[in-house]
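None of the figures in this text is laboratory data; all of them are computed from the coordinates on show. In this text the structure is predicted, and so the values were computed from the model without any measurement. Cβ atoms are built from the backbone, for glycine too; each structure is taken alone.
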Structure 1
Amino acid sequence: MAAVTSPAKSPTRPIWAEISESHLLHNYRFLRQRAGTDTELLAVVKANAYGHGLEICARVLAENGAQWLGVTSVEEAVALRGICPTARIVAFSGVWPGEADAVIEHGLTPVVWDEGHFNLLEKAARRLSLGAGKVPVHLEIDTGMSRQGVQLPDLPAALRRFGENSPLKLEAVMTHFHSPDETAPTASQMQEFAAAVEAIVGMGIRPEFLSAGSSADVLSQSTQAVTELAKRIGARRMVRTGIALYGYAPQREAGTGLEPVLTWKTRVTSVREIEIGTTAGYGATFTARRRTRLALLPAGYADGLSRLLSNKGWALVHGRRAPIAGRVSMDQTMIDVTDVPKVAAGDEAVLIGAQDGEQITAADLAELTGTIPYEILCAIAPRVPRELVS
């Protein structure tokens, strides 16, 4: 009889992202402390946990005290429910036709503001014979973002949907500050939000939470007026923190106390030397000005390494920054390792993260490419495996 052998492990490209459990929990606890005991912290894990891996991050957070999690859509929320069966899950972007039954079945909490949202949820609730107040929702007020939310003139009509016999329960009233680091526009938005909340209370509706504020607000504690308003009406404040959970602040200088959670790694595929005047990469945009050693990395823009980093980004090898040489291509990138001794195939290279005392952050890459760390992190492709490390 032939010997039975175990199936071979599937081969993978040498590119991966390490997600630090200790850094994620450090950030969560730091933000929890900053928010204070009177404030509920909602951990935002939308967009695959800002590129860090929904399953990994949501599970770590939920198992360590996070009771509220936020995602973009009902679709994301359903996937999250399978990971975190007892968490309160908020879907920020309303309800599409065909989703209301899933909201009820999976115990989700949608953000609502449009008549269509109310209609879909009410019809589903009545079809399922749910009683009054069995479907919690968070009502968004548009105070100047002009993206989603009830505009103040339309608020009375929206509030009528929360009548005594309605299956909908107004659990939270929320708004979105568009410039939380700027005093004047936030104060203006706060006035509109307070007016909306007073109108809601005036109709005899008492929300449990006022949900306003994000990472910037937690770090700067700049909108205490929301906390005061919540206390005045007998509610609690809720803040929705996203980017700071993952170690970055909306303003770079405000990030003290946070630890980057993600390290993006690959390995050198091969090394070659080229002579003075030799070109490299698509379009021959790199020309060697000296005898040059190039290391090839199996990472490109299909993995999320922006093509805008061509000829101006870096990777860390042996603890030193090696500049990108030529254009970032779809699946590969070359780096100039002439000044990095003894680089060989198989050596580890870091695209985001620390190595031997040197560091490249998502904020560094954002500055080079004219964007924000959010986009750099969210752009890391699903084909890059995420691994939880201590």
Structure 2
Amino acid sequence: MKVAYILTTYPSRTETFATREMQAMARAGWEITVLAARGDGSRADDMEGIRVRYRPPIWSWESLVSLAYVLLHYPISPARLAALAVEVLLESPRECLLLLANIHTVCCFIRCLDRSRIGQVHAYFLSWPACIGLAIARVSRRSWSISAHARDIFVEAGAAGAKARSASFIAVCTMQGLSRLRELLPAREYEKLRLIRHGIDSFLWRQTSHEASTGRILFVGRLTPKKGAAYLIRAFALVHYERPGSVLTIIGDGPQRAGLEGLVRSLGLGDCVKMPGWRDSAAVAEAMRRSCLLAVPSIIDADGDRDGVPNVILEAFALGTVVVASRLEGIGEAVTDGVNGLLVAAGDVEQLAGAILRLLGDVQDRARLSEEARAFVARHYDLDRNVTVLSELMEKAAG
């Protein structure tokens, strides 16, 4: 069984959940090919054996050869693409421009799919990947499906109706996303929506040793506005005043890094806030094991972007690291306040500081929350069990 995953960026430091899913699909017997616009420079050693194909530059010999190939083997492809462009234009002019700017990408990927005899295509986001998947399916009459996540649903869901009409199914990883798509799509497409949560490798929750250091607080994520790191730094200033021995480690990088470093200096926290940048999965897991708690201070950004269920929460749960997070709809699907973690109002610095201080001072409460969190993630986010559902849907679609 063969399937091609379409992604905008692969490998990607911020989309490790995609790598985990493809690993599990490979274990289930699927031969995986990745079709991507670009990579982010990180390595994907754990995906050995997975073929990766990047789109060529628009003015390149490869693009010209691919265009000629599609015209020769799919002679009515110009008519199909023209009809598709009109269909997409009626829903989203911006998405139509995106489609027209990527005709060379579509042709290159179709040629790759034909040469590898791959019949099933899976667009791993409702945004650019689904735009490309839709065009590939329309020209080459392939079966295709979509995975929808967070930003692609709330900010970049252009021509969602056209994409849903021809897709075999749409896998959605949160109830929040599922509800939003029901608002965007006509009722006749609802039966294509499937809730398939991201999974966590079971090896994580088999690692029971937890060497947490009291006073060590951890943040892991891309340094963008929706992740709320600035609120955490301000809250940590209050925490550090009460508990001078506490330390905050911020793992990640992004456009806000320089501004956050300036905030740390302005608050006089340079000696107790560490910002080591990106770290690989093993280093993140080790940092979680050694931290007293993980803070996830997410907010809803000005453009509507927001988190679903951040995978870092699930990883912390699996490792037994207690979580303090913002009370947002997606996060609330994983964190139940007072049961397996603590929730605070998004953007409320004092509430966040209070929750952190509460947990730093209560070893028994941390142990109780940790136990509940591990049980929750094992029950609902087992990777192989969730991917089995996805695999069955793909088999049915490809059949």
Structure 3
Amino acid sequence: MTVDSPQSPATHQAASDGELSSLLEEYLPRVRLAQGQVVRGTIVRVSPQAIVVDVGAKCEGVISGRELEQVDQEMNPGDEVMVYVVNPEDHCGEIVLSLARAKAAADWQQARSLMEKNETVELEVIAANRGGLIVRFRGLRGFVPASQLARCRRVPRISEPSCQDILQRLVGETIRVQVIEADVERNRLILSERAAEARSEMDRKAELLATLRAGDVRRGYVSNLTDFGAFVDLGGMDGLVHLSEMSWKRIAHPSDVLRVGQEVEVMVLNVDQERQRVALSIKRLEPDPWEMVGERYQIGQLVECCITRLTKWGAFACVIGDEAIEGLVHVSELTELPVGHPSDVVQPGQVLTLRVVRVEPESHRLALSLRQVGREEAAGRTLVA
């Protein structure tokens, strides 16, 4: 007969420790829950009184009471759900859970994510009040202040009676907005159509800038006129046609040849990606009148010209009948006598017979002389009033 040898005290203690560990693993919670936490769980049982959910804790969580009234979908055992921990252990030792609060938490998280990424979203206007519009964002209600509506809507101040009429007409429409405040603690979800509009403009501008190349020919509309040029809307951003790039002829102001809203065809001269600027030209799409200057004008030829402007170093004059060609009468070519300023000899608008002394088509230069015109040849000069 064999006799089992007795276990040593150390072996017995090790076995006891192992059994204790197994018991602790079985009865202690697998996860530690905290109030306000959103966790994933699996539905265990569904009854008219409660929905029991396994959330990996020492006991199962319960959804009951008014929470059941807010459940808008069929729940079945085995379904995975996101739940909000209302109380990790109530007075009965139960874990109290909420589906509605979990959904709201997810909605607030989505709102914050949109705000952080500066993304836009289309939402339905469900109501209007004195200060703006109420929109539905998933399960939340957001507010769009009247001051944050797009400028094109021309919404007056909220103190004006017509403001409420305009806001009320927007109920039922879908508008594109951007989240500008998402404060769950204060239950404030503020959105802006104006910010979304600006974001869309930035996106269109970036997309257009990426496709524009020097030499491209585009169509656009004149959006603004300034003393130095015209801005043309290319369908996502404005480019500048400098005054010198509007016409081969000299013009005093862009309004002489263009008007706001006019459709124009332009050539892209330069695209500055870093500064987001585009230089355009209208005149480059027309034949360059200087290309044939060498064939039309020769040194020594007499031409009828009109003085266009004066500088301290001479007078500029355009050829009558060929106004796109403007030449310079250097101060030394005005007269044989010393001249303090060109205005001592000629005035803008004056028509004179001048002699061609140099032709440089490549650099768009034509040098003229009044001094080298004989008395008889210049006898026909006149003044234009």
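Quick rundown of the values:
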read-out: Highest-scoring label, criterion being FRET efficiency 1/(1 + (r/R0)^6) of positions 55 and 167 (r between Cβ atoms, R0 = 30 Å, to 0.05), among 1, 2, 3; value: 2
read-out: Structure with the greatest value (metric Cα Rg over 2.2 N^0.38 Å, set 1, 2, 3); value: 3
read-out: For 16.2 (mean count of other Cβ atoms within 10 Å over residues 87-94, calculated) the corresponding structure among 1, 2, 3; value: 2
read-out: Which entry (1, 2, 3) yields the derived value -6000 for helix-only ellipticity at 222 nm (-39500 (n - 2.57) for each DSSP H run of 4 or more, over all residues; to 500); value: 3
